[in-house]
Structure I
Amino acid sequence: MTAEDNDNKLKPPIQVDVETNYIEEQSDPARDRYIFSYTITIQNHGSVPAKLLTRHWLITDANGNTQEVRGEGVVGEQPYLAPNEGFRYTSGTVLATPVGSMRGSYQMIDDDGRQFDAPIPAFTLSVPRIIN
């Protein structure tokens, strides 16, 4: 077993990384409207190509209100990821509070016909300097 084999065993087959951004110019705090963008990078660390079929999001604001979103693909695409290949996209959401969170999963199918969920770890959406 090589060091690379060990590294691959530590990584999930599909890794999801997130960057967030508060969009101040489109937000209207006086009307409880806070706009955020998020950029997702999806990497296939497995040994088999896989296609993203659907997405499932849970978006929660600071009042505990949760919106559930399900749909096909992401930004109109169903990316097909060969091993060591990635896909990056940017999307957005609106919250009624200056802080919230998102988490979810992508439903995938690999070339061997196995369907599986790729978890999207919870991440925080926050107006800058609102959280210490």
Structure II
Amino acid sequence: MTRQLISSGSAFEKEMAYSRAVVQGDWIFVAGTTGYNYETMRIAEDIVTQAVQCFENIRLALQKAGAELADVVQVRYYLTRAEDVAACGPIMQQYFGEIRPAASMLIVGLIDPKMKIEIEVTALRP
């Protein structure tokens, strides 16, 4: 079984010794993904824009692994404020409304105060 490492090109990956995603057999593990736009290395101030960017970053990693959002079987949401959960609901619905993966949501501290949300997924290629 071959192991494939997928990078977004973010400097964070090299600095912190991780991959955006790891493919092992038919399983794809996408690392906690924040709202940074990895092309510009900028992050929006608002939670909704960050959440959309998280999902787009995840979508791109899954595409590189030969999968799509519909293949996600588990998602973990990490938010810095419980008050932001309601604002993220429509975005979660937009991306996972029909897919409905198993999910967990935690309120946590993230390593950069600009980060308001981080999303991690596991997918199984068909």
Structure III
Amino acid sequence: MHAKQDILNRAEALQLWHRVNLGTVLAHGPDLGARQMAILTCVYMEARPHTVRSLALRLRVTKAVITRALNTLGGYGFVDRSPDPDDKRSVLVRRTATGSRYLADFSERIRFEAKTLKAAPQASRVASRVA
């Protein structure tokens, strides 16, 4: 027997997304864009190895787009790049301890906001307007 899972309605899902994004913007740390976050989570959550080419295919963008995002992510210390020893034309993208900590903190922000979502009185007012 499976435990019943709570599923968010549309308004609650948007409220959760809003709170997490707002908290991230207000925090004293990097304010990553959606594409940068998508690349970062691909590197950390999907099967390896990652290359600029594989990330470009995964996100359906050019390698130049990936390179610009990786410049930013590398500047924060969230990823590391190095030549592929097996294919010198390819650049490997690897995780870092700093990036792992950032995503751990980000996931805790999501967990916190999800726990407090139902307790917020404004969520029911927003739900009636969005639904």
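Hey, Rg and Dmax of the Cα atoms in Å, for residues 48-95 alone derived from one of I, II, III reads 10.1, 27; which structure? All intermediate terms of the calculation are to be shown ahead of the outcome.
On the way: I: 13.6, 41; II: 11.5, 35; III: 10.1, 27.
Going label by label, the one that fits is III.
Computing distance in nm of label points 7 Å out along Cα→Cβ at positions 16 and 64 across structures I, II, III gives 2.5 for structure I.
Out of I, II, III, which one gives -20000 for helix-only ellipticity at 222 nm (-39500 (n - 2.57) for each DSSP H run of 4 or more, over all residues; to 500) as computed from the coordinates? Value -20000 for helix-only ellipticity at 222 nm (-39500 (n - 2.57) for each DSSP H run of 4 or more, over all residues; to 500) corresponds to III out of I, II, III.
Can you say which of I, II, III returns 1.04 when Rg/Rh (Cα atoms, Kirkwood Rh) is computed?
Numbers: I: 1.04; II: 0.94; III: 1.07.
The structure behind it is I.
Quick note: the coordinates plus some simple rules give every number you see, no bench work behind them. Because the structure is a prediction, the values reported are computed rather than measured. Cβ atoms are built from the backbone, for glycine too; each structure is taken alone.
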